[in-house]
Every structure is written in structure tokens, then in C-alpha cells.
Structure P
């Protein structure tokens with residue numbers, strides 16, 4: 001359950017949710033600031049090498065880094081691309097937000113109609129790691145329909161600074177470091193795979209990212 005870490009002390013049971021992104025749009029109002037933080041400033045293209053309005057960011061940035069460090073190679077990426085392209089079923093098409101039939105609800109002198117909304121929540125445990133991926137299905141904010149939202153859940157006890165923050169209150173704008181190594185880089189791959197099955201749009205985005213990285217792999221040395 002959510003914990004106000006500026007009011008309650010951090011313990012080994014805590015974890016943080018990262019609503020991780022896989023690309024950065026040029027029209028993002030904070031584009032310049034966010035793009036500056038990206039290690040690999042690469043514009044994403046589609047399978048016909050047409051430029052998109054998106055750049056490598058966060059998850060795709062991590063993917064480039066594990067390729068640079070030799071944790072995976074281009075053959076691995078080609079197999080991943082083929083696997084992603086082969087997906088034909090998507091979570092967005094299987095799940096929906098439920099609303100119960102409205103019932104009368106009285107509160108003092110006021111009469112309301114009360115309905116309960118249920119948002120499906122999926123939890124995926126990354127094999128061999130104590131990391132989880134959560135997917136919650138919500139209504140689109142500016143359009144009709146639903147949208148799956150993905151969160152990467154990392155136990156706070158795995159961050160480099162844990163011994164310094166254990167049993168303490170969180171400070172404003174406090175930062176923590178989670179290292180990605182040969183023993184845990186699979187979390188990047190699994191998160192990419194899960195993103196690709198959220199919807200057809202997500203699949204297309206991931207395909208473009210993998211295609212872009214494969215096309216530029218000779219520059220990753």
C-alpha cells in the first residue's frame with residue numbers, strides 16, 4: 001500500500017514505483033531538459049528509416065547501454081525484434097474498466113447515484129529477480145477508450161543508498177541509485193517485452209526502437 005515516506009520511516013518492505021517511459025516526444029514541454037539527461041541521444045526511426053517525432057529515453061536508453069556494455073549483442077536484439085513482431089494478442093483488447101449499475105445513495109439531505117469503478121491490476125514477477133511489473137488499466141484522459149499503464153517496482157533495499165536511508169524519513173527530491181549489471185539486466189528485456197503486449201501502438205513503438213538500435217549498432221562501440 002502507498003506509504004508517505006516523508007511521514008513514515010523507510011523500511012526493507014518499501015519499494016518505489018517507476019512509471020518508466022521508453023521514448024521522449026519532441027513536443028514534450030520539458031524535452032530539452034529530459035533529453036539532456038539521456039545518455040544516448042538518438043532519434044527513433046521506423047522500419048523504412050523514416051524519422052519519428054520521438055527519441056531514445058529511459059527504458060530504450062538502458063537497452064542501448066546494456067548493448068554497449070556487451071550484456072547482449074545484435075543477434076540477441078534481432079531475436080527480440082522477431083519475438084515482439086510475432087505478438088498478435090494485446091492486453092488492451094482483453095481487459096476493460098468495469099462500472100457497477102448505479103444505486104441510490106443518500107448523504108444527509110442529498111441524494112446521489114453511486115457506482116463503483118474497478119480498474120484491472122496485473123502484477124508480473126520478473127524471473128530470478130525480486131522485481132515486479134505492475135499494469136493498471138485506466139480510462140484515457142483525453143480520448144475515448146482505455147489505456148494500460150506500466151510501473152516498474154523496485155524494492156528500496158536494492159538501491160545503493162539503502163544503508164544510509166533505512167529507518168529514516170525521505171527528504172525532498174531525494175535520489176537513489178539502482179545499478180543494472182550482468183546479473184539483473186534481464187529486467188530491461190522483460191519490461192520491453194511487457195510493453196510490447198500492452199497494445200498494438202506499444203508494439204509498433206517498441207519495434208521502431210529495436211529497429212533503430214539495430215540500424216545504429218556499429219556506432220555503439
Structure Q
């Protein structure tokens with residue numbers, strides 16, 4: 001049998017300036033995404049739910065898990081660093097840290113002395129990222145100008161591609177079909193979709209779902225997103 005992977009963006013949040021949870025509408029979005037996935041799961045299939053390690057993503061995963069577990073046996077949700085958003089590099093309390101942008105907002109925006117201590121290129125990247133109308137779009141096109149202040153799109157893409165390849169390889173000959181719900185961020189989804197379609201498709205909807213299924217072609221999967229389908233090399 002084979003595996004199917006669902007890459008899901010987290011639910012709605014009020015802002016991205018801290019490790020915040022999702023809104024009530026975000027919880028409803030997560031339940032709606034779970035309902036869509038439920039329609040693809042058959043009795044006897046294996047189901048797993050993973051999430052990036054921040055609050056808005058873990059809450060979304062918990063809502064999806066609760067909805068799925070009402071009908072199927074689903075192991076507890078698990079954190080998975082391969083689903084991390086782009087991470088920024090910063091020094092907090094004298095220690096170097098690499099963290100998801102929302103976790104560093106107060107340090108990078110609230111500490112003007114720290115920003116002024118950085119190279120002009122890195123300082124400009126951080127300022128522009130937090131003031132643009134499309135932060136993840138800015139990262140996609142300007143990460144290489146951050147002077148090492150941000151992971152590159154290539155790094156984030158490789159992390160996600162490696163994980164998907166591992167899942168498909170490990171379950172290609174499994175006795176039962178499996179479903180892998182992987183809850184992540186818009187940055188990770190956008191770089192994956194850009195790789196698949198050859199262009200940036202913009203911000204995914206909150207709880208938007210990207211479906212990956214085995215292809216008849218070796219080392220490829222079939223990606224489905226918003227009524228578009230493409231073969232992707234993994």
C-alpha cells in the first residue's frame with residue numbers, strides 16, 4: 001500500500017509577533033480541514049498527525065487530531081522540526097539562537113540597540129521583513145541579502161523534501177495505507193509550492209491543504225493544491 005501526505009497551514013492568528021495561539025475562527029478552520037481529510041481515510045488505514053513546534057501550529061494539529069480520532073485510531077500528535085518555518089538567527093540574552101520569526105520579534109524589533117549592532121544588510125532585512133505587507137514573500141526573494149540572518153528558501157525546502165521522501169520510501173510497501181497530516185507554516189508551504197509550480201503562488205489560506213500522493217514515475221509524487229495538480233521530484 002502507499003502513503004498520502006497532507007501539508008496543512010496552521011489556523012488563523014491575530015498576529016505573528018509572539019508565540020500566539022489560533023483564533024476561534026482558526027479552530028473552526030482546523031476542524032474543516034480535518035473534515036476534508038476524513039473523506040479520504042478508509043477503515044483500517046493508519047493515520048498520523050505531526051506539527052511544527054510553535055503554539056499556533058500545535059493547536060491546529062490538536063484540533064485536527066481530535067476530529068480524526070473521533071472516528072479512527074490515531075496516535076498522539078508529535079512535534080516535527082522538519083515542519084519548521086524559516087528560522088532567523090539572533091542573539092538573545094547574550095546567546096546565539098535560531099528561531100521561528102515570531103519568537104524573535106521582540107528581540108529583533110523591540111531592541112533598537114541590538115539592531116544597530118548588526119551588519120547593515122542584516123538589519124535592513126529584519127526591518128523590511130517586519131514592515132512589508134508580505135513578510136514571507138519578502139523572505140522568498142530577499143533571504144540571500146540577509147547576511148546570514150535567515151535560513152534560505154533552499155534550506156527550508158530541503159528540510160521538507162527530505163522528510164516527505166523518508167515517509168514515502170518507508171511506506172511504499174506497507175501492508176496498510178497511511179495518511180500523514182503535517183501541520184506547518186506559510187513559509188514552508190510557499191517555498192514547496194514555488195518549487196512544484198515554478199512560481200510563488202502567494203500566501204496559502206489558513207488551514208489550506210497541499211496533498212502529496214505517490215506517482216507512477218520513480219522519485220516523483222503527485223501534488224494537488226487548489227484544483228491544480230503537478231508531478232514533483234522528491
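Couple of notes before you dig in:
- For helix-only ellipticity at 222 nm (-39500 (n - 2.57) for each DSSP H run of 4 or more, over all residues; to 500) computed as -12500, the structure of P, Q it came from: Q
- Each of P, Q could give semi-axes √(5λ) of the Cα gyration tensor in Å, for residues 51-122 alone, but the derived value 36, 10, 9 comes from Q.
- Origin of the value 1.03, where Rg/Rh (Cα atoms, Kirkwood Rh) was derived from one of P, Q: P
We did not get these values from a lab; they are worked out from the coordinates using the rules stated. Just so we're clear, the structure is a prediction, and the values are computed from it rather than from any experiment.
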